[in-house]
Structure P
Amino acid sequence: MHMADALLAPAVAATMYAASATVAGVSIHQLKKDDEPQKLPTMAVTSALVFAGQMINYTIPGTGSSGHMCGGMLLSALLGPQAGFLSMIVILTIQCLFFADGGLMALGANIWNMAFYGCFVGYYLIWRPIMQGKSGMNERVRIILASILGCVLTLQLGAFSVVLETTLSGITELPFGAFVALMQPIHLAIGLIEGVVTAAVLVFVYEARPELLRDVKPSGAAKRSLKATIVILAVVAAVVGGGLSLLASSNPDGLEWALFGNEDAGYSANMGLDEEDFGVSSSAADTAAAIQESTSFLPDYAFADSDSAAGTTVSGLVGSAMVAGVAVLICFAGGFFRKKKAA
């Protein structure tokens with residue numbers, strides 16, 4: 001769902017930057033009150049895991065499309081909405097600047113569409129009410145239900161926001177009704193799959209170290225130490241980013257599929273836009289593109305001017321390490337998750 005700069009007018013892009021920056025500022029303020037130092041390694045490793053997971057596009061059968069996880073629900077269930085949102089900002093910014101994934105001018109919109117809904121709407125509207133509910137449901141069932149419902153809802157909201165942002169940008173090639181009719185169903189399927197993946201990870205964490213999950217009532221003693229749990233998640237992130245990413249589907253993701261279709265594989269053209277000439281052009285977008293070209297050392301998760309599979313592996317490992325490292329640096333710089341000294 002990473003939007004390109006051509007899908008936004010500069011005024012809309014600036015508005016979305018302001019909205020995302022406001023939420024980030026509030027999140028930073030809230031986290032300065034945090035006294036959960038165990039969140040620091042958890043934030044680093046889960047951020048790396050989400051980065052790696054976003055590299056794997058899975059095929060949506062019968063459509064010619066693919067999807068990838070967003071990760072907001074996963075991060076907010078483990079870290080809370082504020083830390084989850086900041087983690088998503090780190091992930092999306094690194095993807096944008098160093099891997100040319102999503103436009104730099106569109107970064108504010110991408111943060112809003114992919115992070116705000118999953119971290120805040122998904123947490124407060126779905127995760128916390130289900131996990132704190134008084135029904136007799138098993139905790140594992142609650143986790144699975146909240147994960148699937150949360151991912152479906154938040155991806156629907158994110159997809160709808162993309163449509164609204166392009167409409168407000170005056171992109172007449174994307175009539176509102178037709179674009180909605182393509183975006184919502186495909187992201188429903190993507191959300192269902194992400195919900196299952198998210199549930200699997202969170203159930204593992206519940207079994208291993210239940211106190212890492214927000215609003216969960218542990219049913220017994222932890223089966224693994226915090227260190228062992230973090231190491232397992234780190235190994236999974238490395239395997240996913242460095243190995244399984246090689247198996248990612250080559251089909252366009254939900255947004256690209258809606259815009260351009262997949263006629264080469266025998267599917268519909270959908271909106272039928274020209275991939276080389278679509279949307280709006282602006283000097284702001286040209287400047288952003290020039291900056292991005294100078295900073296992205298592994299564009300499209302590959303070595304420049306090379307089709308070597310090693311480029312994908314290196315991208316997955318380097319990107320995951322960068323995300324984890326930046327997340328830790330931000331935590332230390334902001335004073336988050338430090339053990340409060342007794343008065």
Structure Q
Amino acid sequence: MINESVQNENADTGGSMLKAAKKVRIFVVGATGYIGKFVVRELVKRGHDVVSFARERSGVGSKTGADETREQLKGSEVRFGDVSSLDSLLKNGIRGEHFDVIVSCLTSRNGGIRDSWNIDYQATRNALDAGKSAGAAHFVLLSAICVQKPMLEFQRAKLKFEKELQESGLVYSIVRPTAFFKSLAGQIEAVKNGKPYVMFGHGRLTACKPISERDLASFMVDCIENPSLQNKILPIGGPGKAVSAREQGEMLFEILRREPKFKNMPIAMFDVIIPVLGFLAKLFPKLEDKAEFARIGKYYCSESMLVLNPRTGKYDEQMTPSYGADTLRDFYKRAITEGLAGQELGEHAMF
């Protein structure tokens with residue numbers, strides 16, 4: 001758990017008060033992802049020597065080419081290759097050079113079974129092995145708060161790697177963020193266009209303390225510079241109180257100055273869909289991921305993205321640390337007026 005004084009000191013500054021004691025050489029995998037881009041920018045801003053490793057075609061739908069990637073990761077040296085290949089990581093990324101820290105922002109593109117094990121486990125394991133060969137002493141991992149109650153394949157893959165990282169002998173910082181702003185953005189356009197806000201169980205089944213990409217990136221860089229954030233599993237949320245799905249919808253309608261209009265969906269629908277898809281997947285293996293996506297949908301509609309209190313077995317807002325200054329309300333205001341460029345949802349998004 002995060003030291004309370006660190007949590008409070010950074011609540012307003014987003015970690016900018018932490019200064020690097022020395023220039024650190026850092027190798028970043030997952031650099032073109034939603035969080036990865038902001039981590040690279042924060043590392044560069046703080047004066048570190050950064051090498052970003054990326055695919056030649058990246059981004060949602062692999063629409064981003066090499067030149068655009070270099071522009072997005074400006075200030076770092078961009079090297080291209082395949083993170084799913086240890087050989088490519090070593091030859092095209094590490095190149096026999098020394099690095100002090102490895103930062104992994106890798107995450108599977110869609111949460112599918114094969115993709116989860118290929119990326120959340122194996123590619124991240126490749127980054128660890130490559131880091132060891134480069135003499136790295138510290139590995140900073142972007143994980144997820146939901147792994148504390150693993151019911152999905154990507155959670156099991158992440159946990160397997162977390163365990164191996166802790167046993168690796170390297171200093172580790174395992175960052176488990178709550179929901180990102182992006183994950184709460186899926187209904188903005190629909191509500192803006194007059195449609196109701198869709199929620200399950202009257203919108204009070206789950207809650208989260210959403211964190212912005214900028215604040216999360218700042219926290220991850222703090223892990224390199226602040227020894228109190230090392231050799232720890234670090235759940236982290238954004239500023240303010242936890243918000244339920246209903247409160248998120250109410251916030252949108254309030255900003256739009258409209259009367260709230262909600263549509264309640266029964267969560268029991270998943271109890272019909274999941275077994276049917278699971279049965280069909282046994283006959284038609286190509287449907288395995290469809291069944292897993294249904295499980296992912298049910299999970300996020302029924303489980304809070306907060307720290308799970310081991311004593312009570314319940315999600316605990318007070319145990320979920322807060323960090324940064326960016327609020328969900330401000331994000332919604334910007335998204336309503338400026339659109340959602342850069343907040344494109346992944347392939348498994350429900351809304």
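Just so you know, all these numbers are worked out from the coordinates, no wet-lab data involved. These numbers were taken from a predicted model, which means no experiment stands behind them. Cβ atoms are built from the backbone, for glycine too; each structure is taken alone.
Could you tell me which structure in P, Q was used to calculate FRET efficiency 1/(1 + (r/R0)^6) of positions 205 and 293 (r between Cβ atoms, R0 = 35 Å, to 0.05) as 0.95?
On the way: P: 0.35; Q: 0.95.
Answer for the origin of the read-out: Q.
Hey, distance in nm of label points 7 Å out along Cα→Cβ at positions 53 and 333 derived from one of P, Q reads 2.6; which structure?
Answer by label: P.
Tell me which structure, out of P, Q, gives 33, 24, 15 once semi-axes √(5λ) of the Cα gyration tensor in Å, for residues 117-316 alone is calculated.
Source structure for this number: Q.
If you work out relative contact order in percent (Cα under 8 Å, 6 or more apart) for P, Q, which one comes out largest? Don't skip to the end; give the middle numbers.
Numbers: P: 31; Q: 20.
Going through P, Q one by one, relative contact order in percent (Cα under 8 Å, 6 or more apart) peaks for structure P.
Taking -19500 as the value of helix-only ellipticity at 222 nm (-39500 (n - 2.57) for each DSSP H run of 4 or more, over all residues; to 500) derived from one of the structures shown (P, Q), identify that structure. Mind dumping the intermediate values first?
Working: P: -19500; Q: -10000.
Among P, Q, the structure yielding -19500 for helix-only ellipticity at 222 nm (-39500 (n - 2.57) for each DSSP H run of 4 or more, over all residues; to 500) is P.
8.2 is what came out when mean projected area of the Cα convex hull in nm², for residues 125-220 alone was calculated for one structure; which of P, Q is it?
On the way: P: 7.1; Q: 8.2.
Going through each structure in turn, the value belongs to Q.
If distance in nm of label points 7 Å out along Cα→Cβ at positions 141 and 173 is calculated from each of P, Q, which structure is the one that comes out at 1.5? Working shown, then result.
Working: P: 5.0; Q: 1.5.
Clearly, the read-out refers to Q.
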